[in-house]
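Only the coordinates and a few stated rules stand behind these numbers; no lab work does. Owing to the predicted nature of the structure, the values given are computational and were not obtained by experimental measurement. Cβ atoms are built from the backbone, for glycine too; each structure is taken alone.
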Structure 1
Amino acid sequence: MTRQLSRDLDGNNTEIVLQTFADRVLVLVTQLGKVGNLIQATIPETTPLFPAVQDPARPNVQALPEPPASIQLTPLLGNAPSQHLQTLHSLYAAQIATIVWTAGLNNPLEVSRKSVIVGIALRKSDGENTDNERSTFTRVMSMVFELVAEPLD
């Protein structure tokens with residue numbers, strides 16, 4: 001099964017493709033029309049997953065599930081050009097994988113522990129830790145939530 005979504009985020013066409021396979025889920029996030037870094041996220045079958053908890057102080061911000069401490073991120077292909085971007089890509093991979101894994105929490109029989117491979121190719125921002133990076137991250141996660149809203153195969 002393949003799902004795809006495209007939006008303009010701060011002047012950058014951002015595409016997300018979600019493809020499920022028998023043993024893995026592939027999520028590509030690109031603003032450059034290519035794959036970019038590939039990072040695999042895995043967790044042990046015994047790791048508990050918890051739904052997102054809404055912060056009462058920020059009711060208009062979509063709550064994100066917290067990535068489990070036992071998450072393992074393995075770079076598969078490509079490399080970020082800086083330590084800052086490498087950390088940012090790891091954050092994207094961990095959060096996207098956690099969203100995929102928690103998508104079935106309303107029906108525990110549908111919770112998937114498949115490895116999640118995340119491909120990330122984002123335009124460089126003007127500086128590190130900018131509001132633009134935070135805004136892009138939040139909006140990309142919102143798009144991922146849309147794509148996993150229906151049960152995965």
Structure 2
Amino acid sequence: MKLLRTDSTNKDFIELVKQLDADLAIRDGDDHPFYDQFNKIDSIKYTVVAYDENNTSVGCGAIKQFEPNVMEVKRMYVPLEQRGKGIAVEVLKELETWAKELGNSKCILETGIKQPEAISLYKKCGYRFIDNYGQYAGVENSICFEKLLKKQDV
């Protein structure tokens with residue numbers, strides 16, 4: 001697997017995000033428009049796309065500055081047929097490494113209670129539950145996490 005650091009203009013990233021949004025529209029149901037407004041990709045500077053040995057895009061993720069020293073993980077996705085291969089773990093590790101290189105000490109993220117695969121991923125990768133932050137405060141279907149970025153983590 002090859003990981004490419006790019007930005008939100010990458011065509012493979014855009015295609016994977018379209019697949020992600022289609023999946024989330026089903027999972028989120030009536031709540032999708034609320035979440036969708038916070039997931040625009042037009043100004044994301046830091047994205048990672050994973051490619052398999054055939055140079056096919058098989059996963060993605062992004063980070064964006066949330067506040068000083070804190071990056072927010074966004075748009076993590078691996079197509080269903082590619083899951084279980086460790087792709088998301090590698091993409092997330094690369095995003096954390098990049099966040100640290102950019103001078104950040106923490107990553108935060110939000111996911112939905114209807115995304116058990118994502119919740120499992122973040123727990124496995126050392127993220128811990130936190131109170132819902134920002135626009136997700138008080139939103140019952142949201143779960144928020146954080147991870148402190150230590151030198152040995154990246």
Mean projected area of the Cα convex hull in nm², for residues 17-80 alone - structure with the largest value, from 1, 2: 1
Comparing relative contact order in percent (Cα under 8 Å, 6 or more apart) across 1, 2, which is largest? 1
Out of 1, 2, which one gives 0.75 for FRET efficiency 1/(1 + (r/R0)^6) of positions 97 and 113 (r between Cβ atoms, R0 = 35 Å, to 0.05) as computed from the coordinates? 2
